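Each in structure tokens, the structures are laid out below.
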Structure P
Amino acid sequence: MKFIIKFLLILLILGLVLAAAGFFMGMNMEELRTFFDDDDSYGEQIVVTVEDEISALVIDAQTRHIKLTTTDLEVMTVKYYKHERDTYTISDATPGVYQLVQKERYQFFSFVRFKVVSKEILTIDIEIPSTWLLDLTLSTNIGEISLNYDNIIAFKNLELDSNTGSIYVKNVTIDSFLGDVDTGAITVINATVSGDLRAKTSTGKITLDDIHAVDFNLSTSTGAIQITGITGRDLKVGVSTGRVTATDVTLTGKIDLTTSTGDLILSDFTANSVILYTSTGEIKVTVNTLNLYKLDLKTSTGKVVVDGNNQGNRHTTSLGSIDLKATASTGDIKIIVQG
């Protein structure tokens with residue numbers, strides 16, 4: 001490992017030396033940019049049009065970003081750039097399904113190349129007629145997935161997957177949502193989901209803002225979860241390392257928030273029951289009144305504070321109709337009354 005690190009440092013220093021030498025020999029900034037720019041090796045943009053309406057779109061990319069936009073035209077347009085190492089396979093053998101697969105032939109020591117490629121060149125850009133209602137299955141090993149619209153766009157089911165790269169979805173009406181990222185964030189803004197919303201990251205943040213769905217199931221290994229303005233039935237959150245913040249939550253069922261290492265912060269919420277657990281972290285809940293809640297609060301190392309009063313490490317009540325259970329192994333539990 002030490003040898004590899006030293007080798008990479010030597011290559012980096014060599015690149016800087018070459019750049020400095022270029023300046024001393026009269027190279028200007030534009031020439032330097034061109035020296036490191038590898039866009040020209042991808043050739044002219046390839047444009048494919050699809051006239052027959054489809055019901056499902058499947059994109060499986062190895063080293064590409066995926067961007068979907070809409071058009072008033074009645075044809076779908078797929079645009080991409082191709083390098084000599086790339087292989088694009090297009091299939092419409094299954095009726096109603098259009099599939100595109102991009103693969104890149106591995107090049108030894110490609111990770112130490114000084115050449116860079118712009119994001120535009122590395123993006124598969126798809127324009128979909130606004131009248132088509134599609135199931136979307138989009139995946140990429142290295143790249144972002146973007147469905148960002150100014151107006152509400154309708155799809156059927158969204159299944160989005162990126163190994164290294166973020167997922168961003170805004171202004172959609174869909175049947176269900178499944179987002180899975182290894183390294184990167186998942187952001188969903190202003191969405192109406194007639195079914196369930198499920199999102200998972202290994203390393204990255206999950207952000208939900210202004211969402212209606214039936215059930216929410218969110219999880220991260222290392223990454224925060226931030227929830228604002230959701231409505232539905234049940235919310236289940238599981239985090240290994242990261243803070244969970246939820247506000248403006250209106251549910252007919254249960255709120256269940258769990259983290260191994262991180263704080264839990266809940267405010268402005270409606271639910272039939274609340275279960276909160278953290279192994280190492282603080283739990284902070286803001287309510288308008290205590291009368292609604294049947295409290296069961298306990299911490300092993302820390303204190304329980306209810307409406308400014310220290311209750312030691314355990315506090316229970318039996319008057320309210322809504323169960324609110326909070327448990328912390330190491331950390332305080334605070335119930336804040338803001339009426």
Structure Q
Amino acid sequence: MSFPIVSPSFYRDLTDPTKKENDGIKYNVTISPVAIEYSFPLYQEKVVRKLMEIKEPISFVAQDTIPEKVKRYTEERDELILKYNYLSNYGLGKAFMMNAIQDRNYSIEKRMLLMNFMSKSVQNAIDRKRDREIPGFVKGFVEKTDRSEIMEFFSRLSPNFRYSVMDAFSVLRGMPSTPAFDEVRKTVFAKLGFDEKLSQPEGDTFSAHVDEYIELKRAFSEDFLRQGKEDSREYYLENVMVNYIWTLSMPYADYSHDMWDNFMFFNIIFNTIKVMLTCYITPENSDEDFVRAITAFDESMESIRGSMVDITVRSVEKRGLDNNGDMAVLALS
């Protein structure tokens with residue numbers, strides 16, 4: 001059985017040694033259950049700017065591992081799956097996540113609903129010991145372009161902006177301090193009248209600024225992302241989330257948690273980034289604000305990636321929000 005090396009199609013652009021501007025660019029090499037995966041951390045400004053240049057859906061290319069190493073990697077993979085048998089679905093999970101997040105028939109928020117539906121459905125099959133059905137189910141999803149039936153499942157849900165903002169602020173508040181991230185976080189919190197410790201009364205403060213937030217969100221969606229328009233820049237956020245699927249080793253960023261737990265973590269990261277950008281980006285300096293916010297966020301998150309899934313999932317479970325309905329509202333809001 002092969003054990004390919006998988007890298008993003010823009011890998012050579014950022015690692016070409018003949019280009020001086022590539023000096024210092026770092027990339028991750030991760031041994032996943034199905035491949036050796038190359039990805040680029042987003043705390044690097046040049047990486048974010050590269051993602052902002054790529055208007056077409058990002059593809060990944062595979063090449064063979066040298067034969068002498070295949071046996072070692074496949075043995076490690078088999079041992080890992082023996083310990084966590086659900087990791088046999090790693091490749092299928094990554095396939096539907098990549099397909100969902102790049103489905104441009106829907107807004108980026110609704111693509112998270114597709115991912116929500118598939119993650120919960122696959123998890124249900126795993127829990128019911130019906131793993132044999134999963135490959136066909138994922139294949140059917142990837143091949144079927146009409147997802148209206150899935151969207152109907154979420155049709156009665158409405159946004160809850162307070163839930164979205166307070167959840168994002170809670171995540172941002174708990175993330176490690178860096179000079180760049182502190183500047184972004186302070187600006188984001190101040191936009192809605194909070195200090196960085198969220199020490200002011202949460203409900204009263206947000207209620208007083210809800211109209212301001214709705215206007216910020218309108219400006220972010222319509223003026224910055226330009227959702228639904230010919231010159232849409234929604235691919236900026238799409239490409240960031242595509243990159244996180246790989247740098248976080250989704251759908252199993254934490255092998256000790258199941259697929260649904262890992263999706264909830266990913267969904268919360270999406271919401272946090274969305275709220276952060278909504279409150280940080282200005283009309284006068286929008287692209288530079290985007291670069292500054294994403295690199296600062298990733299720099300802060302870099303030191304806690306290993307524990308972040310567990311902390312996030314425990315918090316969600318404690319609040320009783322660990323279901324696909326609440327996760328869908330969070331993505332939509």
Compare relative contact order in percent (Cα under 8 Å, 6 or more apart) across structures P, Q and report the one with the greatest value. Q
Give the label, chosen from P, Q, of the structure having the highest value of volume of the Cα convex hull per residue in Å³, for residues 95-222 alone. Q
So if we calculate percent of Cα pairs over 20 Å apart, for residues 207-270 alone for every structure here (P, Q), which label has the highest result? Q
The value 48 for percent of Cα pairs over 26 Å apart, derived from one of P, Q, belongs to structure Q
Structure responsible for -19000, with helix-only ellipticity at 222 nm (-39500 (n - 2.57) for each DSSP H run of 4 or more, over all residues; to 500) calculated and labels P, Q on offer: Q
Given a computed value of 0.15 for FRET efficiency 1/(1 + (r/R0)^6) of positions 55 and 79 (r between Cβ atoms, R0 = 30 Å, to 0.05), which structure among P, Q does it belong to? Q
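Readers should treat all values here as calculations from the given coordinates under stated rules, not as data from a laboratory. Computed from a predicted model, the values in this text were never measured in an experiment. Cβ atoms are built from the backbone, for glycine too; each structure is taken alone.
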